[in-house]
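Peer 1: Just below sit the structures, each encoded as structure tokens.
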Structure I
Amino acid sequence: MRKLELIAPCHFGLEAVLKREITDLGYDVEQVEDGRLTFIGDEEAVCRANVFLRSAERILIKVGSFHAETYEELFQGTKALALEEFIPKDGKFWVTKAASVKSKLFSPSDIQSVMKKAMVEHLKEVYKVNWFQEDGAPFPFRVFLMKDEVTVALDTTGESLHKRGYRKLTAKAPIAENLAASLIMLTPWKGDRILIDPFCGSGTFPIEAAMMAAGIAPGMNREFTAEKWNHLIPSKEWYDAVDEAREQINLKIDTDIQGYDIDEKMVAIARENAKLAGVDSLIHFQKRGIDQLSHSKKYGFVITNPPYGERIEEKKNLPALYRMIGEKFQALDSWSLYLITAYDKAQEDMGLKAAKNRKIYNGMMKTYFYQFPGPKPPRRNVQD
């Protein structure tokens, strides 16, 4: 096993959640930056991180870093990287994404083109060939430029980790699975507590919660780019990670997880997605509007992503909708409310003041995660 520097991007504002997840997996986080963490691992860590991390976007292997203010410096810096340690002679390689912040080089397409040429020149010298067929396994690179410092990384994941493999059908404005999981992990909710999402859409919040309650790893039922890199990561490492994940599943649990939506078609889609995720027995979905939000028990959680105007509802409907959310929540006995929205008058219209308000970027959209924690339930007496 060799020591690898691994990079895990995440949503801006949720770095602390991912840090806790990585630490819980047993790895040391070296650096926390806006929207990404660097940690130390090995080939096994690549597999386990891809299979188990709920809040990460993807897992990258850091290949190298250097300073570049000109395209010539970018070319030479790339050409000097030990690419042959990763890319075999028949490998298909390219720069799939280049991101630049506060750097002199800022054109993604130019950065990608220059780096590809540099990679070809380096590998020509190593493999003593003039032409690469590139008919082997894929090796997509991702590049970040921050204040002229270039970080080059190899993407082990492929399709983003928010693609769990269960969501075949979606709502008009679905929340990403890894964002939903991160927000649940920001709350004190645990699998034995009540959870309701009254705007469940295609079911992401209830499904992610049920997967957590049952111990189902998010990456168990999907493929990863690095599975084809047998010269770097033996297939056994992937099998072992999935076996470890299987051993943690427990569907014989009592849950009270509910998803409501006013649209009957969305309820049917949510049920189908829950079935694909293997948690349909743990969630109750029903056609129901926010005006019917109720529960007889105490100490439950409402975790939700209501409409906020930009995408679904007309803005004129929002004040009445958020007033209804506030009224229905306050009618619940000793409950907690956690709500993500881009609607700037959410607190005002709900008639509530959040205990905490966290700014989170959902893609390029600035949203707020309003937190209204209720009282803790009394401790249960544990009998000897």
Structure II
Amino acid sequence: MNKIIFLLNITGLLIGISYGLHNPIVPIFSKNEIGASYGELGLIGLANFFPYMFIPVLVGMLLHRYNSGVLLCVGIGLNTVSVFLLSLAKTVPEVMILRGLTGVAHAFFWPPSEAIISGVSEGNTRVKNIARFTGFFVAGFMIGPLAGTFILEGLDVSYRGLFEIATFVMASSIIFGLQLTKKQIQRENGSFSFSAIKQVIKFPLVIMILIYCASSFGMILTIYPAFLNDRSMSAIDIELLYFVFGASRVLTLALADRLVRHTGITLVTSIITISIGLAISFVSFSMQEFIAAMLLMGFGFSIIFPLTLEIILRKTSKQSQVIIIGAYETTFGIGWSIGPIAAGLIAEYAGNSMPYLIFFAIGIGISLISLIKKKMLEPQSI
């Protein structure tokens, strides 16, 4: 394995562990300790993901000027500060501000990482390398909830104490991130142009799929834990469910290199599995049923993102790819922002299970359109 990719993978693993430790607990912490309503949970999720609507484009511009490893370390630093301050938060507005800072930090994580991988990948290895990196991050996100379960139950640590442990893990990842700043990572020559961003708009079906899946993903990360809690799942149960979610994603990403050969049918299958997982969630009340939902959604979410990015990158100029990566992540951020606020409002006024039924119906509709237009999802046919 390329040394740069190895260092990046370890960095992603540690960041994933930190996210897995604290992310599933933030909605429960906000709801049970701070008293946030479902509507306020949606606003907290929006605050977290809103920066991702525009910061990735800025980061894409910066990638032309600065070392990708340096920008990655900026993200790690911001993330460390935001998670630590979360352990001190006492009001909903404070949580919103800190989740907003986390969103900014996240925008300094993915675009530089994807740019590093794109710059060092040879031939047709980009999908495999991006999937492997995502797999390390997701493996961390899988280990985090498992460790969180032990910490909360076995060591009887409070939610705030868990956030402090997550801070330490996040801070430790900068050791490997700093090593990347010393590596000569190839950067493409070029400058920012709106024409580069416009290239992403040439893929309307891919954008529709991406926004739907990012919206659903945002809902699962922000509103879903509180919903699980209302369905009598304890904090320990929820950590275990997110472990299952992570395990499903890791296993799926291991197959990404094979699945890319059949991009169209794979993407349609992924949308359907996400939709079925949401439908199961709508009717579920037991741990076993939620495990089935998490397994299905883990498969769907994992494969959607590397494949949709690859479709776009294969048909755009290499000189503008760092900007395009930023535009892609911005599109992802739009979906990420829509999901929590829409789901929060629906849960607040129509019942806490209704978001999953509505998103299920939308997903089935998009899967039918994608099936009809399947050829548009094959990279060689775009």
Structure III
Amino acid sequence: MRKFKSLAIAALGLALVAVSCGKSVRVTGVVADAPQSDLVVKLLEMNRYKVLDTIKTDASGSFRYALDVEKGQPEFIYLFHGDTRIASLLLQDGDRVSVTADTLGNYSVTGSEETSKLIEVERAEAAFNSSFASASAKLADLDPSSKAAEEVRRDLAKLYIAYYRDRVKYVMQNPYSLTVIPVFYQNVTSDLPLFSQTTDAIHFRNAVDSLKTVYPQSKYVAALEKVARDRYSYMSFENQVAMAAEVGFPDLDLPDENGNKVKLSSLEGKVVLVYFWMAQSAEQKMLNLDMLQPVYEKYHPRGLDIYAVSLDQDKSVWANAIRNQKTGWTNVCDGKGASSPALTLYNVPGVPYVYVIKDGEIVNDAKISDEASLRRYLDSAL
């Protein structure tokens, strides 16, 4: 009986070892001031935490935990004691990590280079937040129009600029570390992101390009890529708006049916119609042939050009339509439909819709509502 019991215990022990060995990451640690306490393990999922498990410390505050992390897809893992986050970990397949922490949030980690960098990022952020909050509190007690208040505002600006430059430097020096991701999401105040400048889109895109070479399957990189794409589109939009002030109209640079980019500003007509339409609409396709084609054939020799912007998402529908119609004017389409930056840039209220550019300036009083009014305008302008 005793022999059977010993064999059973041995088998159970082997089973536990097998289960533990099946996990790709193992974490051991001690929270000395939390003996026999619950610790909650949470996974960062984009902008929220997901509870993975609850583990219990022993009489000395020690604990062990194992989890699976997919190869090439590191995970941000956090340990909580009550509502206090007591440790932040960035774990990848094969890590063997040791944590020493207390319930006040002070901790150290060995066995993970990425976690060590994450600790550095969080400590730098905490130091900046403390300094910025202290200066902000001082400002709140001063008369806004006083010299003292002006000096504090200058100090706040210096703090922000110094920290921003330091974080840009960190991002550039650690292009293949996932720890740059939380840096990009830091805020100076509740409504002011650290990376708030339009040109910061370049930093976002460069970081994504580097991270994708190492972590092509990472959900964190995918989320950052979406932000980078949105910010880059906005930067392009602002640049186009700024250019509009110089050239007299918002310039467009969209692909034609052969995939070649064609700039609106490259058209040399004295009058250019910027025509927004959709090839998926049978009515609008007929409008091309019944109205625009005769107008184009009559007035093109006198200086009329047409820059037709399709808002179709299915580019094959658009390509087939213009191939069959053989209109002769410039046809472009980016395949983004209602999300096309061109739609926002020109504030298009609906389709079909036409804007008139004459001698490099948008004509706001062209008063074109139908073919007859279009012909009257062109007769007077050309």
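Where a number appears in this text, it was derived from the coordinates with a stated rule and is not lab data. No experiment lies behind these values; they were computed from the predicted model shown. Cβ atoms are built from the backbone, for glycine too; each structure is taken alone.
Peer 1: One of I, II, III was used to calculate distance in nm of label points 7 Å out along Cα→Cβ at positions 37 and 373, giving 3.8; which?
Peer 2: Traced to structure II.
Peer 1: To which of I, II, III does the computed value 10 (relative contact order in percent (Cα under 8 Å, 6 or more apart)) belong?
Peer 2: Values: I: 15; II: 30; III: 10.
The read-out comes from structure III.
Peer 1: Tell me which of I, II, III gives -9000 when you compute helix-only ellipticity at 222 nm (-39500 (n - 2.57) for each DSSP H run of 4 or more, over all residues; to 500).
Peer 2: I
Peer 1: Could you tell me which structure in I, II, III was used to calculate Rg and Dmax of the Cα atoms in Å as 19.3, 55?
Peer 2: That value comes from structure II.
Peer 1: Also, quick follow-up: Work out FRET efficiency 1/(1 + (r/R0)^6) of positions 181 and 229 (r between Cβ atoms, R0 = 30 Å, to 0.05) for each of structures I, II, III, then name the structure with the largest result. Could the numbers behind the result be given before it?
Peer 2: Working: I: 0.65; II: 0.15; III: 1.00.
Between I, II, III, the highest calculated value is found for III.
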